[in-house]
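The structures come next, written out as structure tokens.
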Structure I
Amino acid sequence: MNKHIRLVQNTAIITATDDFEPLYKLSLLEIELRETKFKGDVVFDLLFTNGLCENRFIEISFNGNSFNKQSFKVTKIDKELRTFQNHYFSSRPKLLEKSVLSTDEIHCFIKKNLTRHLKQGLT
């Protein structure tokens with residue numbers, strides 16, 4: 001499976017990075033999701049390209065065969081998924097340096113999230 005797709009809580013999370021812009025790869029992602037027999041909501045984390053604004057997370061339904069493009073929407077994800085994604089990025093500062101975030105935003109983001117993870121006992 002694509003290294004950018006992770007299944008968490010019955011949701012597929014696809015993360016944009018410096019070498020992968022998922023919204024331009026929907027056909028490829030449909031094939032990969034079909035191979036995993038996944039059916040449900042797919043969340044795109046676009047922090048890398050959109051930053052920390054309200055359109056960081058985009059959701060679209062996948063019916064087991066294809067995306068329902070009419071279901072495409074900006075979404076807010078639950079706290080556990082957000083923590084999971086924030087940990088993914090905060091543990092990869094070199095990746096964040098290539099994102100649209102400023103140096104100050106990166107520093108604050110990493111400090112805030114790593115402190116939270118340490119308090120919660122996450123690694």
Structure II
Amino acid sequence: MPPDTSGQQPERSHRLDQLRVLGADHDDTLTTRNHIAAGTGETGEGERAIELFQQLLRDQLRVLGPDHPAALTSRNNIAGLTGSTGHPHAALELLHQLRPDRVRVLGPDHLDTRDTRHLNDLIRRNPR
């Protein structure tokens with residue numbers, strides 16, 4: 001059975017309104033794209049969610065810079081989805097690249113840094 005996408009139409013309409021009114025690079029538009037990518041992953045469409053997060057990350061890097069917490073979070077989300085779609089080794093490599101950036105930008109005890117370490121540990125213990 002295909003995933004239920006009936007709830008995606010209002011999000012798509014909202015995103016189109018944001019693009020028209022605020023522009024593609026506005027923080028609210030980027031945040032909406034993050035929610036759409038996350039929701040796509042939650043419906044079981046992991047590969048599509050990875051694509052959406054990668055597109056979002058490219059724009060975040062351009063608009064916000066590589067050290068912005070939102071860009072770091074997108075990288076973490078890509079790694080998590082990469083692991084959950086059956087690519088644990090690639091996910092661990094992405095996390096290995098992300099962890100020092102999160103420590104440098106946010107500090108070793110920040111919750112997001114700890115989430116990255118936790119995700120790394122989960123994937124190591126439960127490779128698919």
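A value of 20, 11, 7 for semi-axes √(5λ) of the Cα gyration tensor in Å, for residues 53-100 alone, calculated from one of I, II, originates in structure II. Have a look at I, II and say which one yields 17 for relative contact order in percent (Cα under 8 Å, 6 or more apart), as calculated. Working through the options, I get structure II.
When helix-only ellipticity at 222 nm (-39500 (n - 2.57) for each DSSP H run of 4 or more, over all residues; to 500) is computed for each of I, II, the one that comes out at -25500 is II. Mean count of other Cβ atoms within 10 Å over residues 77-84 computed as 23.6: which structure among I, II? Corresponding structure: II.
In terms of distance in nm of label points 7 Å out along Cα→Cβ at positions 37 and 61, the structure with the greatest value among I, II is I. Can you say which of I, II returns 12.6 when Kirkwood radius over Cα pairs in Å, for residues 13-84 alone is computed? Attributed to the structure labelled I. For FRET efficiency 1/(1 + (r/R0)^6) of positions 21 and 69 (r between Cβ atoms, R0 = 25 Å, to 0.05), the calculated result is 0.90, so let me know which of I, II that is. This figure was derived from I.
Each value in this text was obtained by applying a stated rule to the coordinates, not by laboratory testing. It should be emphasised that the depicted structure is a prediction, and the values quoted were computed from it without experimental measurement. Cβ atoms are built from the backbone, for glycine too; each structure is taken alone.
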